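K.L.:
Take a look at the structures below.
Where a number appears in this text, it was derived from the coordinates with a stated rule and is not lab data. Bear in mind that the values here come from a model prediction, so they are computed numbers and not experimental data. Cβ atoms are built from the backbone, for glycine too; each structure is taken alone.
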Structure P
Amino acid sequence: MKVLIIEDDVRLADVIRRSLGEAGYATHVAHDAPSGIEAFEVDVTYDLVVLDLMLPGLDVAGDEPAGMTVCRRIRELDTNVPILMLTALDGMRTKVEGLDAGADDYLVKPFHLVELLARVRALLRRSPQAQAPVLTVRGVALDASTRTAERDGRRIQLTAKEFAVLEYLMRNAGRIVSSTELIDHAWDSNYEGFSNVVQTYIRYLRQKLTAGGEPDVIETRRGSGYVIEQSEPVEELRAER
């Protein structure tokens, strides 16, 4: 899951980024209104936007906060992406205007990170683009709401990053996913780590998914990427018979 954070308070933006990252979300951060709009225009595949209401960088008519303008622009580009608006303004009028501008939820500063994460999970569950909370492919079950995984009834302990990689592969079952695409959706946009990080995490997942003697479900397509097929290969079915 990819989250766009548009927040001009650098410290708060970093706290939110780290909190979401620890929960398994990939993030991109913008610190002003133009950068936030540009980030979404360049990549409209974000699953959720965390948007501060009071942003610098835009000349807006009247006394409307720049965050309202950003919200409307994002809504023009994508009518479905959930938008969580953050603000220090606690007036009812401001809340109504934010919701009317296209926000799906409203969180007043200061807030607890556990509440922000809960609201993010709730918005993703309610999103029209959201799929079933429990993904099941070839005996592997992934519960996005509880962040747990099982295979044929066997509980599998996954790190946040392992969960993110497996979730993306399962949400795209039947389609080859490149390493670049996995990094885009499971790591922060400013990731500058080692180049074979995807290969490493695929190896971790394979070890955990086959620890009970089960066949490997993650296939490598050399030169292209990785795929979890939606049904078992014919060879496996024959072997079982």
Structure Q
Amino acid sequence: MPDMPNESRSRPAFLFDLDGTLIDSVYQHVLAWREALAGVGINLSVWKIHRRIGMSGGLFVTALARELETNLDADTLRALPRLHGDAFLRHYDSVQPLPGARELLATLTEHRVPWAIATSGVERYARLARDMLELPADTTFITRDQVKYAKPDPDLFLTAAQRIGVDIRDSIVVGDSVWDLLAARRARALGIGVLSGGYGREELIYAGAFRVYEDPHDLLAHLDEVGVRRPL
């Protein structure tokens, strides 16, 4: 008789984005980028900033440079990610976990489903989010500091899968932006979209999401649709 698959291989692993997926922080990032840009004399429409949230700071600045009619000097370009980070911390008191985020992660842990968090943010933000989500200190957080390239490159999710010992092809990436889902496709993982970051359902589907849910609470209620069986 052939070997039966063990329980751990019958369930997917989950690789979560952070901002807009587990914590309600997208608009704080938008405001922080607007303040950072204003600090160097750039007035950019908020909607244009929002479309870039989910990229790393470096990629954001590169994309920004294409939007402007005037060239920015190298010192200004290098300063922008730091200015954004400082501004984001000033807004952090208004950041909250998204509905169901803590419960979703606790449920996956209870049912021994592997999961990790992979974010384009840096390590100092990850510590704050870990405390907000009431996660243990040994929670796997892959941050921008730990990889060569951030989203839409797949490095964050590939590293997260490796860190928790799962095959990326057996993993589901959960994210709120098209950049998350593009990175998931490049990593050869399935992608789930959530609407809690402000992107539309159709945008997420076109970027590769095979399911779209409102927020973590909605995903928790539908875990059976993505391969996680729970006792009734």
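K.L.:
Out of P, Q, which structure matches 3.7 when distance in nm of label points 7 Å out along Cα→Cβ at positions 13 and 37 is calculated?
P.N.:
Computing distance in nm of label points 7 Å out along Cα→Cβ at positions 13 and 37 on every structure in P, Q gives 3.7 only for Q.
K.L.:
For volume of the Cα convex hull per residue in Å³, for residues 181-220 alone, the calculated result is 73, so let me know which of P, Q that is.
P.N.:
Structure P accounts for this read-out.
K.L.:
I would also like to ask the following. Assign the value 1.3, calculated as distance in nm of label points 7 Å out along Cα→Cβ at positions 101 and 197, to the correct structure from P, Q.
P.N.:
So the calculation was done on Q.
K.L.:
Work out the source of 0.99 here, i.e. which of P, Q gives that when Rg/Rh (Cα atoms, Kirkwood Rh) is computed.
P.N.:
So the calculation was done on Q.
K.L.:
Kindly point out which one of P, Q the value 13.2 was derived from, the read-out being Kirkwood radius over Cα pairs in Å, for residues 21-108 alone.
P.N.:
P
K.L.:
16.7, 51 is what came out when Rg and Dmax of the Cα atoms in Å, for residues 77-172 alone was calculated for one structure; which of P, Q is it?
P.N.:
That value comes from structure P.
K.L.:
In terms of relative contact order in percent (Cα under 8 Å, 6 or more apart), which of structures P, Q is highest?
P.N.:
Q
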